[in-house]
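Undergrad: Okay, got some structures for you below.
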Structure P
Amino acid sequence: MDTRKNKKVSKRRRVEERGHLLLLAVVLIVIVMVLGFSSVGAVRTAKGEHNSSLLRTKRLFLAESGLDAAMANLRTGGTGTLGSSNAPVALGQGAFWTLTTDHGDGTFTVVARGQYANGVRVVTGRVRRSNPVFHHAIFAGNSSKDPNYTMEFGGAGTQADQISGGIYSGGGISVTGDANLAGEVRAEGAISGVTGTAGVSQPGFDFRGVDWEGPDTIDVAAEFAAAATPLSDDAGGIADQVPETNPAHIFRRNPDDRLTEINGTTKNDYFLEDPYEVVGVDSADDGSDPYYFSIDAEGGVTRRVYYIDGNLWIHNRPSLSFMLRSQANVGVQVTFVVRGNITFSDSVRLEDPTKDGLAFIALEDPDVPDSGNIYFGDPTGGTLKFMQAYMYAERDFLDVNLDASGSKDVTVVGAMTAGNHVAIERTYGEAHSKLTVTMDDRLQTGDLTLPLISTDVPENNWALEAWAELSPGAP
C-alpha cells in the first residue's frame, strides 16, 4: 500500500471539509445578518406604526374634548364656537377648535377639530337642548338603561288617560285605547299609538355638588334630634313633635297609630301633619275642609327648603287631603328634599294656585336599596285623588293599591317625573284607573320660582344625540 498517497487523499479531504465548514459558516452569518436587518426593520416599522397610532389617538381625544367644551359653552349661553384654525384653544401639548351651527329648532351641529404634531382629526355631533325636567307633564329618564322599559297610557271612554304637556321616556312609549296625549311626545325608544319623536336621549337632574344641607335649609332630622318630645295629638296616635316655634313643626315622627307603615321601612318616618292646625277631614276630598300645614308661626316666612334624612309620608287616617296655607300677595313656596322615599296617600292642594308652589324630591340613599322613590296610593287601601305639586323621584315613580276600586281617578297638576321609571300600574283586568296630568307651566314662564329648584339644582337638558368622525378636509 502507498501510504504517501493515502496521506495526500486524507489531507485533501480535511481541506475540503474545512472549506465546506467555512462556507457553511459564511452562509449562516449571512442568514443571521439578513434576519437581524429584517428584525431591525420590523421593529422600526412597528415603532413607527405605534407612534402614528398614538398621534391619531391624541388628535381624536383633542377633537372629543373640543366637542365637550362646545356643549359646556352652549349650556352657559354661549354659541358653541371656540377658537379657530389660526387661534386654536390650547390643551396640553395639542389644541382644538370648534364651529357650531344653530338650526333654530333646539338642535345644533358641532364640528370639532383636534390638532397634535401637525396632524388633525375631525368629529361632528348633533346636540339638542331639551326642556328641563319640570317643564314636562311626565318625564322618565330610564337611568338604568332598561331596554324593556315602556311608558304606557290607555283606558277607554271616560276612563281614558288624559295628559296635557310634554312627555319624555328614556325607553319606549305605548298609547292604546282612547288615551289622549296633548303635548310634545319624545322617547329614546319606540313610540306607538301616537305621533312623536324617537331616538332622543335626555338625562334627569344632576344632583352632584348640590348642598342639600346649606344654611338656608331646615334639617328636619337634626331639629327633631334636638327638640322632639313624644306627644298625643288629634292627627293620630303618639308621635315625636317639636314646638310650634321650631321651623320643623309641620312634621310628626313615627306615629304609633301607623305602625304597619313605619315598621316596613328602614329609616325614620316623618309625616306631613301640622299638630298646631285643626285636623280637617275633607271627606269629599275636594279641598273644602283640608288639613292645613303652615310653614311659619306668624313670622312672615314665605319660602323654605326642608331636608329630611328619612322617609316622608302624606298619609293621615282621619283626613283625606292637605293644603299649603298661603300668605296674601306673595304666596308660599316650599321644596321638600327627602333622602329616602316619599309616599302620597292623601291629596295635596295649594290654597293660592297662582302664587303658591310645592316641590317634592326623593333622593337615593346609597345604604338603603329601597330609596329615591315616590309612591302613589294608600298602603291601607284608601284613595288618592289630587296632587298639586312638582314631583321628582331620583329612582322610580311607583304605585301602591292604585286600582280602579280605590282610586278611580287620579289627577296631577304640576309634574310627575323620575330619573329612572314612571311605572304606575293602573289597569286591572277590565278596569282602568284614569290618570290625568296637566303640566303646571309657571316654572317655565317664570311666574313661579321654587327654593333650590330654580337656582341650585342643575339640569342635564343638553344631550349629544349623534356622533361621527369626518375626514380632515371636511368643512
Structure Q
Amino acid sequence: MEKQHSRRWWVLIGLAIGLLAVGLDMTILNLALPTLSTELQASSSDLQWFADAYMLVFAAALLPAGLLGDRLGRKKMLFIGLLLFGAASIVCAYAETSTTLIIGRAMLGLGAALLVPLSMSLIPILFAEEERSKAIGVWVMANAIGIPLGPIAGGWLLNHYHWSSVFWINIPFVVIAFVIIALLLKESHGENSVRTDYVGMLLSSLGLVGITYGLIEAGEGGWGNAEALLSIGAGVVLLAGFVWWIRRCQAPLVDPGLFRSAVFTWGSVMATIISFIMFGLLFVLPQFFQGVQGTDAFGAGLRLLPLVGGLIIGSKAADAIQHKTGAWAAMACGFVLLGVSLAIGANMPISDGFGLTAVWITISGFGIGLVLPAAMDMALSSLTAERSGVGSALIMALRNIGGTIGVAVLGTVLSRSYRGTLDVNGLPEQAAEAVQRNVAAGAAIARQLDSLPLLMQVQDAFVLGMSRLLWICGGIAAAGLLLAVLFLRKVKERASAGQQVDI
C-alpha cells in the first residue's frame, strides 16, 4: 500500500513537470515577440496570431481531448499530448517563417489541450478523498509557477542564446514527464462502449473557438469591434445548440447530469470566478512593473514571485481548512483576503515602490491559493472514474472562458481609462499614437523625448486604470464571498447530513 502511495505522488510529480512546460510556454513567448518581428519579418497580425493560434486550438480541443482520454485511455492520450507538445516545440524552434511558427503554436495548443485536462482527470482516480485536496494544490502550483518563470527564464535565454531557445526549453520537461508516466502510471479508461458524439464535439469546439476569438478581438479592439461581437454571438449560439443537443442525445459528449449536481456546478462556478480575477491580475501586473516601476520583462517575472509564493502557502492552508470546516470556508477566507488585498492595491500611490506592492500581491496569491484548489476539489469530487476526462475538460473549458473574459473585460476597462486620462495635445502624431497604445510604449516615448511631465502623466493614467480594474476584481471577489456563504455552506451542510445535493 505504501509503495502504491509513493507511486501516486511520483506520477503527480511527472504530470506537474509536464504542466510546468505548458505554463512556461504561455508567457515565455511574449518576451521573444520583438525579436521574432525582426528575425521572421513578422507583421503585427502575425505577432497576434503567434498567441491566438495557441489559445484557439486549446479552446477547441479541450472537450474532445477529455472524451478521447475516457474512451481510448488517459495514459495513451497523455503520451500523445507530450509527443505533440515536444514535436511542436521543435517545429517552433526551427521556424524560418511566420506561417511555420503559427502552425507550431497551433500544435502546441493541441498538445496542451490533451495534457491539462487529462492530468487533472487522473487526480480523482489516483488519490482518495483525504489526499485529493493536497494533490490538487500541487497541480495548481505546477500550472501557476510557470507564469512568472516564463519571463525570468525567457529573459535569461534571450540574453545568452538564440530566440529558438525559448522553445527548446520545453524538451527536457517533456522527456522527464514522458519517462515518469511511462514507468509509473497505469492505464485507465472510462465507458467506451457508447458511441462518440461527433455533433457535440463539433458544436462545442466551434462555440468555444467563437467565444475565445471574439473575446481576444474585444480585448484588442474594444467592445465596439463588429467582428468581435459577431464571433462572440456565433459562439454563444453554437454553445446553446450544444446544450440543446446533449439534452437530447443518447450518448452526449458531456453528461448534462453533471450540472444537476450542486457540488460540481458550484465548484466549477467558483473556479471560473477565481480564474477571472487571477488572469486579470496576471494581465495588469507585468505592465505595471515594466511601465510604471521601470523593470524589464525579467524583472517583472521576478516581481511576480510573491504572488506565486502566496499561492503556494494558500494551497497548503486550504488543505488544512477543508479538512476542518469544508471547502466553503476555505473559499470564503480566500475571497475575504482577495478583497482586502485588491483594495490595498487599488489605493496604492506610485511613490510607494515595490514594498507595499509585494505585500498586497502576496496576500492576493494567498487568497487565490485558498479558493482555486478548494473549488476544483469540490468539482472533481462529483466525478466518477468513467467521466473524469470529460468532466475535467469541462472544468478547464469554463476556467479558460472565465480567464479570457477577465482579460478582455478588464483590458478594455484599463485601456479606456488610460487613453481617456491622457492629454497628448502638442505631441507629434506618431508619438501621440504610440503614447496612447499602452503604458510601455508611452513610457518609452517619454524617455526618448526626455519629458518627465509626460512620463508622470503616462504612469498616473495607467495607475488610475489599474485602480479601476482592481476595484472590479474586488467586486467579483465580494460576489464570490456571498456565494460561498449563502450557497456553498448549505451544500456542505446537506452533504454532511447525507442529503441529496443536486440542483
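What follows is calculated from the coordinates using simple rules that are stated; it is not laboratory data. Not measured: the values here are computed from a predicted model. Cβ atoms are built from the backbone, for glycine too; each structure is taken alone.
Undergrad: State the single structure among P, Q that was used to calculate P(r) over Cα pairs in 10 Å bins from 0, in percent, for residues 184-367 alone, giving 9, 33, 33, 17, 8, 1.
TA: P
Undergrad: Follow-up. Comparing P, Q, where is distance in nm of label points 7 Å out along Cα→Cβ at positions 72 and 96 highest?
TA: The structure with the largest value is Q.
Undergrad: The value -6500 for helix-only ellipticity at 222 nm (-39500 (n - 2.57) for each DSSP H run of 4 or more, over all residues; to 500) was derived from one model only; which of P, Q is it?
TA: The read-out was computed on structure P.
Undergrad: Another one. Work out mean count of other Cβ atoms within 10 Å over residues 264-271 for each of structures P, Q, then name the structure with the largest result.
TA: Largest one: structure Q.
Undergrad: Looking at mean count of other Cβ atoms within 10 Å over residues 88-95, point out which structure of P, Q has the largest value.
TA: Greatest value across P, Q: structure Q.
Undergrad: Of structures P, Q, which gives 14 when relative contact order in percent (Cα under 8 Å, 6 or more apart) is computed from the coordinates?
TA: This figure was derived from P.
Undergrad: Quick one: mean projected area of the Cα convex hull in nm² came out at 23.2 when computed from one of P, Q, so which one is it?
TA: Label of the source structure: Q.
Undergrad: Between structures P, Q, where is mean count of other Cβ atoms within 10 Å over residues 144-151 highest?
TA: Top value of mean count of other Cβ atoms within 10 Å over residues 144-151 goes to structure Q.
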